[in-house]
Structure P
Amino acid sequence: MDKKVQNLEKTKKTKTEDKFTPSISLQDLLEAGCHFGHTVSKTHPKIKPYLYLSRDGGQIFDLIKTKELLEKACQFLYRLSKEGKPIVFVGTKKQAKAIIEKTARESGAWAVFERWLGGTLTNWPEIQKRLKVLAKLKEEWEKGVYSKRPKKEQSQVKKEINRLGKLFGGLEGLTRLPAALVIVDVKKEMTAVKEALKEKVALVAITDSNVDPTLVDYPVPANDDALKSINLLITEMGRAVKKGYAEARKNGQDKS
């Protein structure tokens, strides 16, 4: 094959690998109910550019804009993960927990799905200490270090592992501040949002019609309450992260 042709093919391949292409269509967004916002009375003034109309007292999102901003958010997450940078998915409301945990696990990212512990970002050195304690206890337990200890001590150690696991389990293996948080429900996770802003951690979030999208670097205006909407949007962001981390591994990048 001619060298010029080889170089051209190589360039095309590189350009393709440098981009994540979402597979979600406008029809997918519509069927998942992503267009349904809150009631008109709860509308945040700064979300108005992303609204299409109000119907029966409720707001309807402009799904063309939602799709465009989802693509930008996915591309941003893809670039970060391709560089091996840590990303944490955050969603502690009932309908988001399982999706957040599953997406983080499958994509190779981290997650907070039980509750956001104040200081997770702003007091990161202390969080690191607790993560190390959890890792050490789990390792010792698996090696049978406590197998010959009194039953009471074994029970206490197991309880501590469970307690720390519930608080920090989704962050195990994280050794530095995340480069970005991916959030479901900005209002509910406002503590996390404020900490991210203070520590200059990038924010990607589903922003419903009752929140200020300007708090977020990459807002995705959509329904943050419906299970189908959350699942569709978060899963797609997870795909972007998964692809990025896969390429990071090929390039020898450490994502922790």
Structure Q
Amino acid sequence: MRPVRLALLTLLTACATSLVDGGPVDPTAAPVGYDDTPRLPDGWRVHDVARPVPPPASARNTRDLLRPPPPGAVVLYDGTGLDAWLAEDGGPARWMPVGDGSLQVNGSGSIRTRQTFGDCELHLEWMTPPVAQGESQARGNSGVFLMGRYEVQILDSWRNTTYADGQAAALYGQRPPDVNASREPGCWQSYDIRFRAPRFAADGALLEPARATVRHNGVLVHDDVAFVGGTRHREVASYAAHEAQAPLMLQDHGDPLRFRNVWIRPLPAR
């Protein structure tokens, strides 16, 4: 068997048998986080060092990968071009298309969709670098920002200890996932997110918070959970009235992650 084929087979086997040898968190690692940040409505501090990390959950089923877009979905990336995207500043998106049909973060800045969205169903697939480098938030970091404000964290959370509300699939700085469904570095992972945009009164008062149901690698990790507000680091999130639809954003946090099979389906108003 050729070495390249053998390496690929080894990688696929590892990805298919994730969550072995004690799960995706290193049980010997010291806690990570803060003890001086303000408290969230649930009583925990933002990025609380004492907040328990979610337990591991099996993510061996890969049927969620390469899931085709349903009727009515808008294809945002299928390996054929960046026409659906702009740089965060409105210029051309400069992430790097890769020969396997994926798109790689390359340090050129975050990207956002040309089209705007409110209530939606989002599917995207992502992969952290096969060779893990760094630790905590400096390892495979990115994020998907619904309406450019409400972040579902992307991180290499395989045997990588960080604060609970900052690990993969967390509503960043607000709510950890119920379980850690991470696959190993170099394995494709998926998010399926059902998002409901916030509603504001004419005077800007919040009528309904933004809400999200999230499946990470097919595992339900948030069930209709309300966002505290727009994402913040080391601060309690808050709401400010904004438009009913806004671009989706993918974050460039400096790590060379890859994305593929990104599509979004607008949902009818409630």
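Out of P, Q, choose the structure whose coordinates give Cα Rg over 2.2 N^0.38 Å equal to 0.98 when calculated.
Answer for the origin of the read-out: Q.
As an exercise: percent of Cα pairs over 22 Å apart, for residues 77-156 alone, calculated from one structure in P, Q, equals 27. Which structure is it?
Answer by label: Q.
So if we calculate FRET efficiency 1/(1 + (r/R0)^6) of positions 37 and 133 (r between Cβ atoms, R0 = 30 Å, to 0.05) for every structure here (P, Q), which label has the highest result? Walk me through the numbers before you get to the answer.
Working: P: 0.10; Q: 0.65.
Max of FRET efficiency 1/(1 + (r/R0)^6) of positions 37 and 133 (r between Cβ atoms, R0 = 30 Å, to 0.05): Q.
Consider the structures P, Q: one of them gives -1500 for helix-only ellipticity at 222 nm (-39500 (n - 2.57) for each DSSP H run of 4 or more, over all residues; to 500) as calculated from the coordinates. Say which. The partial results should precede the final answer.
Values: P: -16500; Q: -1500.
Only one of P, Q returns -1500 for helix-only ellipticity at 222 nm (-39500 (n - 2.57) for each DSSP H run of 4 or more, over all residues; to 500), namely Q.
Name the one structure among P, Q that FRET efficiency 1/(1 + (r/R0)^6) of positions 29 and 93 (r between Cβ atoms, R0 = 41 Å, to 0.05) of 0.70 was derived from.
On the way: P: 1.00; Q: 0.70.
The correct label is Q.
Of the structures labelled P, Q, one was used to calculate relative contact order in percent (Cα under 8 Å, 6 or more apart), giving 28. Name it.
Q
Throughout, read-outs are computed from the coordinates displayed, never taken from laboratory work. Note that the structure is a prediction, hence the values are computed from the model and not measured. Cβ atoms are built from the backbone, for glycine too; each structure is taken alone.
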